[in-house]
Structure P
Amino acid sequence: MADEVARALNVPLDVLVVRKVGLPGQPELAIGAIASGDIVVHEPSTAMEFPQLARDFEGLAKIQRRELKRRERVYRCGLAPLDLKGRTVVLVDDGLATGCTMLAAVHAARAAGAAAIVAAAPVASPQAAQLLKSEVDNIVILETPERLSAISEWYARFEQIGDTEVCRLLELNRRAREGLPASGDEHRYAGSEMVK
């Protein structure tokens, strides 16, 4: 999703790695999220519904921190993240159910010095959109259905994108920004298609 936005806007593409902390037994239901820079966000309504999770949250987050660090290492390939100081940053997600992961990304971008933040997603729950409105400078959401049970329901195809494809897209963007020719691997990822 972010690759398409970066191409359309002709801007640099980077990753801001965020990991959802999921409800045990229902990992797709966020009880919080973590992001690079020791950012931690707790999902307030889930915490109220499941107070025992407050005790378990740190253990669950620790597992996600290992994966966050692994992805940072793999995606960066030894390169530093883009310098966000004083920049307008567009944070893109495939959809916002609780808004926790985007909120963690917003906090991480602010901590990195972003001057303005735009949150963008094709679909979001009304609660997620509301949560983010006060946290960002602008929000772009195409659809806010009254009931949103799963982001995947809004896609004809919703395969997970793997590390290799993330690295390839980042490399293609870097090469294009530096005016270098593509590496020869020009096939485009077509794993997810938004439907209305």
Structure Q
Amino acid sequence: MRLSSLSSAALAAALVAAAAVLAFSALPALFVWAAFIGWASYDHSGANVQAAIRSSVALVFGVIMAWLVAMIVEAHALPVTTSVSTAIVAGTASFLIVIASRTALLSVVPATFYGFASTFAYLSLSGAFTTEVLTSLSWHNAIISVPVSLLIGTGLGILHGWLSNVIAAREAGSGNLGLSGGSRRVGQG
């Protein structure tokens, strides 16, 4: 039985996703949901070396921007309520994120917002939105745990592309183990 390119990509995705969920279950300080976001960011950015670099840099930039927003809000730097302060500082950060996209390494604006949103998802769910946690050198600090999880996701995306090529090559009987041609995007023929 020969698998289509899409079927090879689907089987590879299933294997990588299952392995990721299992591995993350043993790593409670890291987040499989953030890894899946990193993986998706890599894929939608082009699933190649340039995508890995730009998506990864933008994801981490988004985490840094969200962490800075949290620090400013927690410092009560603005003489307004926490909700208003968060809105003002997040709006300012969003402006800066889009302006920063002039730089090639920060040009993947959606990836920056994935990192930004992932950080706030973690902060709102974990109780880590405190100055003490935000400045700690621990896995509870979003600036440590979220980017590591997102970047593992980039690695999952790379692994997915490689495994998809290996499965397709094996099924085609070519003997090519997918090591020379780079990543194949999901659904490409």
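Values computed for the structure shown
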quantity	calculated
Answer label among P, Q for the case where distance in nm of label points 7 Å out along Cα→Cβ at positions 39 and 63, calculated from the coordinates, equals 2.3	P
Which of P, Q leads on distance in nm of label points 7 Å out along Cα→Cβ at positions 15 and 135, largest value	Q
Read-out helix-only ellipticity at 222 nm (-39500 (n - 2.57) for each DSSP H run of 4 or more, over all residues; to 500), computed value -24000, structure in P, Q	Q
For 38 (relative contact order in percent (Cα under 8 Å, 6 or more apart), calculated) the corresponding structure among P, Q	Q
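Here, each number is a calculation from the coordinates, and none is a lab measurement. Just so it is clear, the model here is predicted, and its values are computed rather than measured. Cβ atoms are built from the backbone, for glycine too; each structure is taken alone.
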